[in-house]
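Next up, some structures in structure tokens.
Taken together, the values in this text are just the output of simple stated rules run on the coordinates, not laboratory data. Treat the numbers as computed from the prediction; the structure is a model and nothing was measured. Cβ atoms are built from the backbone, for glycine too; each structure is taken alone.
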Structure I
């Protein structure tokens with residue numbers, strides 16, 4: 001059944017994912033097992049396909065919607081069972097930038113891989129990231145920018161995090177952002193795409 005669930009998720013078949021999740025729960029399968037053996041491996045496989053250019057952004061968005069639908073059915077039971085997320089990530093597009101497709105993609109991929117996401121949306125000032133990270137006890141802050149004129153704001157967020165004493169890593173990404181730029185402004189993580197962002201968040205939280 002889990003194999004079927006993964007195939008339905010990768011195909012973006014939302015009704016089929018919902019139906020298979022319902023069936024697994026009706027059979028008495030614990031919600032955590034459905035998540036860890038059904039949905040998460042499906043998203044991991046999708047991430048690999050995306051990195052290898054075998055699927056593209058439209059397919060990933062459709063698959064992520066199917067995953068979110070399955071997750072919505074599991075969440076009440078996961079909370080009841082006291083299942084903890086892998087980590088808490090505050091994410092947003094930096095101040096002055098209104099682009100959100102890349103940011104949404106990363107948020108959906110992370111959510112599908114078992115992380116709790118605090119999505120601040122677009123045009124987010126440095127203090128908003130700090131406030132959300134403190135409130136939600138986040139383990140990481142993820143920044144997105146699509147313009148060369150707004151990616152300079154990433155440095156402001158990193159400096160604010162450092163001076164606040166929060167001591168949590170910042171990971172950055174977006175079309176104009178490079179590894180060299182990330183190193184230059186002191187970002188502890190950089191991801192060129194959504195699948196890499198999941199790996200980078202996992203690496204930073206583990207380290």
Structure II
């Protein structure tokens with residue numbers, strides 16, 4: 001089935017400044033005119049889905065219907081094997097209403113230690129990103145990316161956001177918190193498209209964007 005291309009103005013369905021900055025950076029080479037749900041003061045829909053893909057679709061469709069424009073949403077999070085894939089879709093909620101990811105990382109570490117997960121093999125984790133582009137007529141395009149790694153303690157680095165400082169991607173000696181945005185999210189030829197969001201975005205770009 002043919003994919004629908006993104007043209008004209010695009011709403012990024014997020015109120016998260018860190019996520020907005022990453023998405024704007026990914027879209028910049030394509031000349032897309034971008035605004036955000038936060039800048040438009042749109043209400044945040046209830047994320048009632050059971051998967052990342054469900055929640056990305058909910059956010060994208062809500063923004064598209066509210067604005068009459070195509071909307072792009074991400075739902076992503078950290079899945080920890082020893083915690084039965086938690087925090088998963090609740091990754092942001094573990095940080096609380098004040099978005100305190102230092103506290104959220106503390107909670108992950110407390111639960112890992114309680115389970116005796118002290119070696120890298122017992123601390124396997126995965127960042128997952130589901131991307132959805134939705135149009136006002138209800139059409140959606142969906143993509144998913146994942147990066148595997150292990151969790152370190154204490155957290156290292158102050159780049160990125162969320163759980164980045166405790167996530168060490170496979171094959172690398174530095175955490176996401178120690179990597180620049182270009183290292184994590186830069187697409188070829190500038191970067192390697194390492195992050196979960198970059199991997200999902202590469203699929204989206206091939207299907208829905210023209211340079």
Comparing I, II, where is FRET efficiency 1/(1 + (r/R0)^6) of positions 41 and 185 (r between Cβ atoms, R0 = 25 Å, to 0.05) highest? II
Using the calculated result -17500 for helix-only ellipticity at 222 nm (-39500 (n - 2.57) for each DSSP H run of 4 or more, over all residues; to 500), pick out the matching structure from I, II. I
Given that P(r) over Cα pairs in 5 Å bins from 0, in percent, for residues 73-192 alone, derived from a single structure, equals 2, 11, 19, 23, 19, 12, 7, 4, 2, 0, 0, which label among I, II identifies that structure? II
Which of I, II leads on distance in nm of label points 7 Å out along Cα→Cβ at positions 65 and 81, largest value: II
